[in-house]
Structure 1
Amino acid sequence: MSGCGCNDSVAFDGASARYKRVLWAVVALNLAMFGIEMAGGLAGGSMALRADALDFLGDSATYAISLAVIGQAVAVRSRAALFKGLSLGVLGLWVLGETVYRVFVLGQPDAFVMSGIGMLALAANVTSVLLLMRYRDGDANVRSVWLCSRNDAIGNVAVVLAGLGVFASGTPWPDLIVAGTMAGLFLTSSAGIVRQALSELRTAKATLVAGE
């Protein structure tokens with residue numbers, strides 16, 4: 001991968017002081033936005049905001065795990081990525097279940113709260129995406145960080161649009177549709193991370209057997 005100081009034939013594993021600094025900054029940003037967005041989601045009655053807040057929290061954990069396993073063996077990093085992929089899948093299923101439940105619950109979210117906090121979250125995630133963009137093609141552990149940040153930025157655009165939709169339609173359906181779409185995005189990314197992590201684990205195992 002160009003620009004990370006590593007051989008292009010080997011996936012970047014995160015062993016870079018600059019990358020670690022970037023991750024610490026992104027962890028702090030995500031934790032702050034989790035608190036802000038969850039408070040806004042509860043106050044405004046928005047399922048989309050709450051789903052996005054949980055994604056911020058999940059990303060914070062993802063980045064912390066990524067920092068912890070940098071420099072470890074391939075098998076260790078791949079298992080960490082596998083755990084993160086499975087956790088993202090659980091989060092996606094939870095958001096999907098909550099969305100289905102909310103379909104049968106009365107109450108319309110506050111469109112202005114949704115759009116306002118959604119714009120703030122979008123700014124935070126665009127900052128994270130720009131910081132992490134040069135590391136998007138690393139190993140499963142590094143790539144999981146990029147995918148989470150990308151998902152957040154997409155989700156925030158959707159939340160803002162959902163707020164406008166709620167205001168225009170006078171119904172909660174735009175909020176619920178966006179929450180369901182975000183759940184699908186979580187599940188798709190989860191599957192991709194899990195596939196890459198399993199592939200790297202198989203490669204690491206084959207390399208170990210060959211070296212015996």
Structure 2
Amino acid sequence: MLELLSRCGGSVGLRKAGRRKLTSIAVSRAPRMGDKLVDAVLAALDEQTVTVPGATAAETILPRLADTLRDVLRQRDQVAAEVEGVLDAHPLAGVLTSMPGIGVRTAARILLEVGDGTTFASPGHLAAYAGLAPITRRSGSSIRGEHPPKGGNKQLKRAFFLAAFAALADPASRAYYNRKRAEGKKHNAALICLARRRVDVLHAMLRDKTTYQARPAA
């Protein structure tokens with residue numbers, strides 16, 4: 001779509017380009033879905049019956065915005081490649097990426113937020129810092145159950161959560177997730193429980209500088 005907007009502009013330019021040119025551009029960038037993309041664009045143009053004020057100006061601005069966004073995406077890919085290179089040189093890179101669900105970017109985020117893990121005396125401290133340690137709410141003499149805290153390091157919590165989701169392909173992680181679902185927990189709650197359990201394992205891996213050791217699924 002960025003290539004179409006860059007070379008053709010907005011609705012006026014896309015309509016003027018015609019199906020043949022649009023298909024040529026789209027298929028060169030997305031061979032598998034180029035034809036469908038053009039069909040969707042033309043269908044949307046046919047449904048457009050109202051001329052919006054400023055459409056002429058948009059025809060000039062849209063290609064520039066598309067070019068700018070494309071440059072930003074290229075820079076992001078370049079930075080990601082540089083981060084991967086830095087991570088490969090880190091002594092804990094192999095330790096982190098050996099755990100199911102933790103890829104290069106997630107490992108980089110964990111290293112940025114946690115370091116070598118020595119500042120956290122226990123897995124509970126790390127879980128609390130990441131906002132994964134459950135809080136028991138009390139009202140007088142009654143206990144209302146455990147709830148995940150709203151605080152914590154949001155970037156780290158997101159990294160642990162996404163890693164837990166990616167780890168569902170791992171039999172042991174899937175078995176634990178299924179057990180939590182069987183207990184009545186919803187999808188996100190079960191994932192948070194899995195992420196919290198994985199913090200225990202991750203803390204031990206960082207402490208002992210050892211790679212992940214798979215265990216049979218219960």
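Miscellaneous remarks
- Answer label among 1, 2 for the case where Rg and Dmax of the Cα atoms in Å, calculated from the coordinates, equals 24.5, 73: 2
- Of the structures 1, 2, the one that 0.50 was derived from, the read-out being FRET efficiency 1/(1 + (r/R0)^6) of positions 82 and 202 (r between Cβ atoms, R0 = 25 Å, to 0.05): 2
- Value -29000, calculated as helix-only ellipticity at 222 nm (-39500 (n - 2.57) for each DSSP H run of 4 or more, over all residues; to 500), assigned to which of 1, 2: 1
- Computed 19 for relative contact order in percent (Cα under 8 Å, 6 or more apart) - originating structure among 1, 2: 2
Read-outs throughout are calculated quantities, based only on the coordinates presented, and are distinct from any laboratory measurement. Bear in mind the structure is a predicted one, so any value in this text is a computation, not a measurement. Cβ atoms are built from the backbone, for glycine too; each structure is taken alone.
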